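Any read-out appearing in this document is the output of simple, stated calculations on the displayed coordinates, not a laboratory observation. These numbers come from a predicted model, not from an experiment. Cβ atoms are built from the backbone, for glycine too; each structure is taken alone.
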Structure 1
Amino acid sequence: MPFRHQIRVRYGECDQQGVAFNAHYMAWMDDATEVWIRGLIPGGDYRELGWEWMVVRATVEWQSSARNADILDIDVAVVRYGRSSFDFGFRGCIDGRAVFTGRTVCVSVKPVALSKMETPPRVRELLGAPLDWDVPA
C-alpha cells in the first residue's frame, strides 16, 4: 500500500493563472517522502539506521491542475530497488481526479559523510516491496 500525504495548496504557491506553480510539486513530493519515512522509524530519525538518501533525478508529469485551497492527496511508494539506488513513485489527485505523477531516483548514502552505500536490508523492509506503478521514468 502506498503512503498518502495531504497538503492544501496555498495562495502563494499559485501563479498568475491561479494554478499551482510547477516547482512546488517537487517540494510536495519531497515533503510526502520525508513524512512517510519519519513515520516508519520510532522517534522519526532515519539516520539512526545509519542511512540517508539523496535525490539524483526527478520527473513530474501533469494530468490536470491544482489550484489555491485544493486538498492534494499525494501517494508515495517505492517502485524500484537497485543495489544502492531506489525510486520513489508519486501519484497526486484532488477528489479522485488525477493531477500529477512523479518519480525520484534516489541513492542511499551514509549520514554526515554522504558517501554512496548499499541500501540496508532494514530500510528495504521498512519501505516495503516495490509497487508496479506507471510513473514517468
Structure 2
Amino acid sequence: MKKRALSLLEIMIVIFLITLITGTIGYSMRGTLDKGRAFRTQQAQEQLHDLLLICLAEKGDAEAITKDPLHYLNTLGLAKDPDNLIVDGWKVKFDITTNQSKNDFNIKSAALEKYKAKLNKQKKSVTDAPEPEEDD
C-alpha cells in the first residue's frame, strides 16, 4: 500500500478550519469572564457583610472594623480565606464604610460598578438603535 502525503492545499484548509472554529468559540466566550467576576463579587459582598455583622455583634466597634476588616475576620475565625474575601472578582479591595447609624456596613466594589455601567451603556445603545425601515 502506497502512503500519500498531504498536499499544501489540504494543510491550508485544515488550518483555516481550526482558525474559524477557534474564532467562533472566542467570540461566544466574550464577556463570560466578566460575568463570572461580577457574580463572584456579589457573592463575596454578601458573605463579607454577614461576617462583618458578626464581628460587630462581638466587638461592637464599627469604625475599628471598617478600618481593619482583615484583622477582625482573622480574629473571628469563621472565614476560610479572609485575604481573598476582602477583594472583588477583579482583585480590587472592597470599599467598606459604615452607614449613618453605625450598626451596618456598606460594601462597594468600584470594578463592579464600572462593569454594571458598561453593561447599561451597551443595553442602552442596543435599545436606542433605530429600527430598520420596512419597504412597502
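When FRET efficiency 1/(1 + (r/R0)^6) of positions 3 and 75 (r between Cβ atoms, R0 = 30 Å, to 0.05) is computed across structures 1, 2, the figure 0.00 traces back to 2.
FRET efficiency 1/(1 + (r/R0)^6) of positions 43 and 99 (r between Cβ atoms, R0 = 25 Å, to 0.05) was computed and gave 0.70; which structure, 1, 2, did it come from? Mind showing how you got there, number by number?
On the way: 1: 0.15; 2: 0.70.
Structure 2 accounts for this read-out.
Starting from the value -20000: which structure in 1, 2 was helix-only ellipticity at 222 nm (-39500 (n - 2.57) for each DSSP H run of 4 or more, over all residues; to 500) calculated from?
Values: 1: -5500; 2: -20000.
Of the structures listed, the value fits 2.
Of structures 1, 2, which gives 0.90 when FRET efficiency 1/(1 + (r/R0)^6) of positions 67 and 115 (r between Cβ atoms, R0 = 41 Å, to 0.05) is computed from the coordinates? Going through each structure in turn, the value belongs to 2. Given a value of 21 for relative contact order in percent (Cα under 8 Å, 6 or more apart), calculated from one of 1, 2, which structure does it belong to? Going label by label, the one that fits is 2. Comparing 1, 2, where is volume of the Cα convex hull per residue in Å³ highest? Comparing 1, 2, the top value of volume of the Cα convex hull per residue in Å³ belongs to 2.
Can you spot which of 1, 2 the value 0.50 was calculated from, given it is FRET efficiency 1/(1 + (r/R0)^6) of positions 35 and 51 (r between Cβ atoms, R0 = 25 Å, to 0.05)?
Details: 1: 0.90; 2: 0.50.
Working through the options, I get structure 2.
Work out which structure the value 2.4 belongs to, where distance in nm of label points 7 Å out along Cα→Cβ at positions 107 and 123 was derived from one of 1, 2. Structure of origin is 2.
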